[in-house]
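Following this line, the structures themselves.
No lab work stands behind these numbers, since they all come straight from the coordinates. Just so it is clear, the structure is predicted and the values come from calculations on it, not from any experiment. Cβ atoms are built from the backbone, for glycine too; each structure is taken alone.
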Structure I
Amino acid sequence: MSSPSSISLTLALLLLTGCTQSDHRAADARALREGEVAAFAQDWSGKDAARIAAHFTNDANLMLPNAPTLTGSGAIASTMKDVFTDPHWSLALQPVQVEVSAAGDLGYARGTYALTAADPAGNKVATEKGRFVAIFRKQADGSWKAIQEITNAEAPASIQ
């Protein structure tokens, strides 16, 4: 039969383990939010295709409205380089939630975006607002890279 002190010790260890795991998860989420997700959002607002592609793994998928899925950082860089020829192009990402899995190997960012670009049909400026989800995987060196990103518009783009 167990003594009351061994039961107390076991419960204390279980509570400490839970707190440590929870603290570790919160620290991982904070690191992801303040590091990779902040840089990810900032770099998307620029027009540097190589910097944007560097946030993705070599087998990542980027799913944009009305476009085929872009697979791999090379395809993302190439497509974005073409997109950036539009002088009206600008994108603002606003992450609103960042979470990390209990295992600490996957995380995600969810938020909103506002995109301004020339309408391909009439070369008029169009604005689109929408939502995004990006899933990140922790790399062997402790950094995070996006493995999946999907965006969807809230409504059709408005022509200005």
Structure II
Amino acid sequence: MRIVLQRTSYGSVTVDGQVVGEVKGPSLVLLIGMGREETPDELRFWANKCVNLRIFQDDEGKMNRSLIDVGGSVLAISQFTLFGDTRKGRRPSFTGAGEPHLAKEQYEHFVSLLRETGVPVATGVFQAHMDVVIHNDGPVTLLLGKDFQAGA
């Protein structure tokens, strides 16, 4: 699993000219790629990590509050291209991405785990062409997933 997490003040996703997901105020936009071997425990770990990361400012201007602390919301967007491998040639290889039917199940389970935390969650449409608007606040952008962790 790979996640690009962005602290935002606004985010939206449009499919076929219709806004299908939107967040306003303190929020996170999560671009989520599912790999070939994600476990339910890993999905739960990362869902909890996202909503509990202390990346929102406290009264002293320090990143010391979580999404839950600030009453924020999440826009969760599936993005298999996070598994693009560009080491060879000029066309990315996506062989590390999960098979679409399994990746969709895992993405939907991840979204349900986010919702279990009590955080409002909006989504894009799996496998659709989406136009995404992200107003990154800070900017604050983090890479999450076992591939991005120190020592991994």
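Quick notes on this structure:
- With distance in nm of label points 7 Å out along Cα→Cβ at positions 43 and 91 derived as 1.2, matching label from I, II: I
- When semi-axes √(5λ) of the Cα gyration tensor in Å, for residues 51-106 alone is computed for each of I, II, the one that comes out at 24, 16, 11 is I.
- Between structures I, II, the greatest calculated value of mean count of other Cβ atoms within 10 Å over residues 83-90 is seen in I.
- When distance in nm of label points 7 Å out along Cα→Cβ at positions 59 and 139 is computed for each of I, II, the largest belongs to: II
- Source structure of the calculated read-out (mean count of other Cβ atoms within 10 Å over residues 67-74, 18.6) within I, II: II.
- P(r) over Cα pairs in 10 Å bins from 0, in percent derived as 10, 34, 27, 13, 8, 5, 3, 1, 0 - corresponding label from I, II: I
- Identity of the structure behind -7000 (criterion: helix-only ellipticity at 222 nm (-39500 (n - 2.57) for each DSSP H run of 4 or more, over all residues; to 500), calculated), options I, II: II
- Structure (I, II) behind the derived value 20 of relative contact order in percent (Cα under 8 Å, 6 or more apart): I
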